[in-house]
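Have a look at these structures, which come just after this line.
Every number in this text was worked out from the coordinates using simple rules, so none of it is lab data. Here the structure is a predicted model, which means the values were calculated and not measured. Cβ atoms are built from the backbone, for glycine too; each structure is taken alone.
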Structure 1
Amino acid sequence: MSRMARLKTDLSSPCGAPADATARFYDGAAAGYDALVDGRDDNVAVRLSFCERVVSIAGPGGVILDFGCGTGTDAAWYAARGHRVIAYDVSPGMVDVLRARCINEIAAGRITPAVGPLAAMETALQGSPPVAAISANFAVLSHVRELKPLLQRLASHVKPEGALVASVLNPFYRQDMRHAWWWRSALRSVRTGAIELKGKVTSYRHFVSAIREAAEPHFALVEVRAASRSALLGALDSNFLFVVLRRRP
């Protein structure tokens, strides 16, 4: 498992690990996060492909909720293309980097940062038009144990026919399947619906069927594809999957 894949985790205690532990982890990672993630050409290509899919769904000028915004790379990209962005993360350290990167966009009202529990995000969304697209990049949702309550909460902020676009960790990533921990977790996955890996933060490589079930009745799963266009063996060779959940009317 790549180091980058470990850099997203539960965003609030109702959805998984305690928020304070998650925030401390990302506070510690914030200073080196950009060099770690965007220092790799394959990650840059995956990020660009993901962001392009988000804006294609949001439409011209559509409001985007950058859920798990990290240091603000995606938020800045969206704002530069005419979108208003609500940029939310659990980690004050990550959002501090975003504030420095996006100082002009924040001053102009193109980016609104929010940090802390989910209530902080919802406060930032007050008075905003309904969200056209939610962006959850680099495996934010893969470190949420119980997806259903989170997706239900997010759905209330998305306009009808809007969508949540997420990159999630692939449960059948070939490199992971070489390790004993994958097979041990696979035996438990019938009960959990995910391949689980414990560490400083815990990741849940949710099966697509589990994501589809958790999304109902608010979202419909309409798209799943390998994030890496150069994957030799399709989804098996891609660490990330792109998932699109369309908001039901």
Structure 2
Amino acid sequence: MHLNLDGRIALVTGGSRGIGAAIALVLAEAGAAVAINYRERAVDAERIAAAVTAIGPRVMTVAADVSNGEAVVSMIRTVTETLGPIDILINNAGIALIRGIDDLTEADFDQTISVNLKSAFLCTQAVLPYMRAQGWGRIVNISSGAARGAGGVGLHYNASKAGMEGLTRGYAARLVKQGITVNAVAPSLIETDMVTSGLASSASRIPVGRFGTSKEVAQVVLMLIGNAYMTGQTIALSGGMAFN
């Protein structure tokens, strides 16, 4: 699918590696200017920014803890002043603390909800005034197959991703008449550091016979951005392990 995003401004949270980095690159290939958010991985973020620069569009990196409201407001202000009003928001930032029921602490639970779910709320609220002013916006939330299944990370992770899908539907219903769509992508067992370093050492239980790739997730994100009729939906990407 060829999508022309020339003149659009995109913010990708957690964009320094893995799925976020792949999304930043496909958005740049489509012509969008891209802001790559990171919390600690400045070197990785700059590496992805250099790759975007090689493609052609404007790019910037911006450090912020997106689970903190003041940091989010400051980040959005910086991106807007540097690149322009944000048209496209990809809520990708997240953590996956692998915990069993008996090992899970209150601090683990709170941190997971804050980083995975609260961040999506904070970033969405911060960009809405710009999208409403333009009468156009695309918000894509990166969920997980764990939102609807047992998952391998822990119940705290399940809860955070299920909440993100609820957030997706809630915003979609309230913004549909303002030219803003809100959708989610729910990948399962994508070949990222988190998966291959401990969550799943083998792809044997995936029907297609391999892990998914970050680029395949990014392709679905791009499809959602280009489709003005789809909103409030979660697209599963599981290699045939589960069906909606």
Tell me which of 1, 2 gives 3.6 when you compute distance in nm of label points 7 Å out along Cα→Cβ at positions 81 and 145. 1
Figure out for me which of the structures 1, 2 the number 0.75 belongs to, where FRET efficiency 1/(1 + (r/R0)^6) of positions 121 and 177 (r between Cβ atoms, R0 = 25 Å, to 0.05) was derived from the coordinates. 2
For 14.9 (mean count of other Cβ atoms within 10 Å over residues 33-40, calculated) the corresponding structure among 1, 2: 1
If Rg and Dmax of the Cα atoms in Å, for residues 41-136 alone is computed to be 12.2, 38, which of 1, 2 is the source? 1
